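Next up, some structures in structure tokens.
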Structure P
Amino acid sequence: MTNKNIAYSCDTFVVLPPLTDSNFHIFGKNSDRPTREVQEVIFVSKEHTRENKDHVQCTHIQVPQVSTTYRCILSKPAWCWGAEMGANEHGVCVGNEAVISKIPFDTRDKALTGLDIVRLSLERAKTAKSAVEVIGQLIEKYGQGGVCYDPTSDISSGYDNSFLVMDDKEAWVVETCDRVWVAKHIKEGYYNISNVYGIE
């Protein structure tokens, strides 16, 4: 099945002061993953095991491990390593959206998926700004590639990604296309991302 046959209706949003009571920062996301795909909510320890001490096995590729990682709660498809959304012990939240660019995805080599990038950024970033930097570095170094759906499903395609990142001080939107990325700072009010590019 190709991308044009998949209905996208995924949304991630943030609401920041002064539009919230008590200076709260609100983060939310809905998902358009396939209806039969199992979503898990998992806790990820910051402790490194023998299996992930030197390298991290992501969905399609391995990447080097970093010296310090942070605890996370993730919502993720059961079949893959990465996550659609999550929050870490420092209050950093990240969610992703599929976006379709003009650069063909199906001819790319296996690389990171957007779901992998969500998890890696949460494990490695203490602030929203730091998460943006992690996302950018991963995009530039590894790119995006490989199937983004359960291998047992009839969907064999992938997609580029947009990310919404928030902590207790600010939010950022990051849009990507293969190994290229751009970020926009959200200082107050609200912002949402869906399955289209939006940074001008």
Structure Q
Amino acid sequence: MKKTILVYLSIFFLIFQASFASAQINKKADVRQIEVYCKTIDRLIKRHKNPQLVFADVSQNDKPKWRKFASEKSLEKFRENTETYTIAYNWQKNGRIVMSNFTLFSGSGDWVQYVYHYFREDGTLAKAESELRTFHGNLIVSQDFYFDKKGKLLKKTLKYLDLQTQKPTKPIDEFVDAHADFLKQTDYFKKTSKLPFAHLLKRK
């Protein structure tokens, strides 16, 4: 009886192990496909350096107030009198947003964060790249997130770089623990319909 149980347990373990290995292989394949797709978007942006859609949060309080600008120059002219601390530059393919680059920074200028969204043409997020540059610890915190079409996280990477040399560094654990929410927090949007300025896209 015990031998029979052991045999069944061994078979179950082998099946589980095989399923896990297969799932990992599939994840790696999905991530590779996402990387290939992102390169096509990068090439698109190289050909069309100026974003087709420019938005900024022009609110001067905690309640967001997004506004559409005709161009980068139009936004810069607006910023001569009123600063905006969250900006989104967008590129389209076949009339749909496939890249949305967010720039966020503090009024004091002690940090800036860039969040690059690679969207599929169906509006789902394929990859998000985040780069936080901060004088707190003199760090660059770089994170990559990969998602399947259902929004499930496939892979996440995290690395720290020295702000001056841009070489890999290892920050003090106590510092990272004390500032974990600030250093590792990344706001990204899993669908173009969830972008904070999505309501402005519908206007003609």
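As an exercise: relative contact order in percent (Cα under 8 Å, 6 or more apart), calculated from one structure in P, Q, equals 24. Which structure is it?
Label of the originating structure: P.
Output the label of whichever structure in P, Q has the greatest value of Kirkwood radius over Cα pairs in Å.
Q
Which structure, out of P, Q, was distance in nm of label points 7 Å out along Cα→Cβ at positions 102 and 174 derived from, given a value of 3.3?
Structure Q accounts for this read-out.
When FRET efficiency 1/(1 + (r/R0)^6) of positions 110 and 190 (r between Cβ atoms, R0 = 35 Å, to 0.05) is calculated for each of the structures P, Q, which structure yields the highest value?
Across P, Q, FRET efficiency 1/(1 + (r/R0)^6) of positions 110 and 190 (r between Cβ atoms, R0 = 35 Å, to 0.05) peaks for Q.
Given structures P, Q, which gives the highest value for mean projected area of the Cα convex hull in nm², for residues 70-149 alone?
On the way: P: 5.2; Q: 6.4.
Comparing P, Q by mean projected area of the Cα convex hull in nm², for residues 70-149 alone, the maximum is at Q.
Can you spot which of P, Q the value -11000 was calculated from, given it is helix-only ellipticity at 222 nm (-39500 (n - 2.57) for each DSSP H run of 4 or more, over all residues; to 500)?
The correct label is Q.
Here, each number is a calculation from the coordinates, and none is a lab measurement. For clarity, every value in this text was computed on a predicted model and none was experimentally measured. Cβ atoms are built from the backbone, for glycine too; each structure is taken alone.
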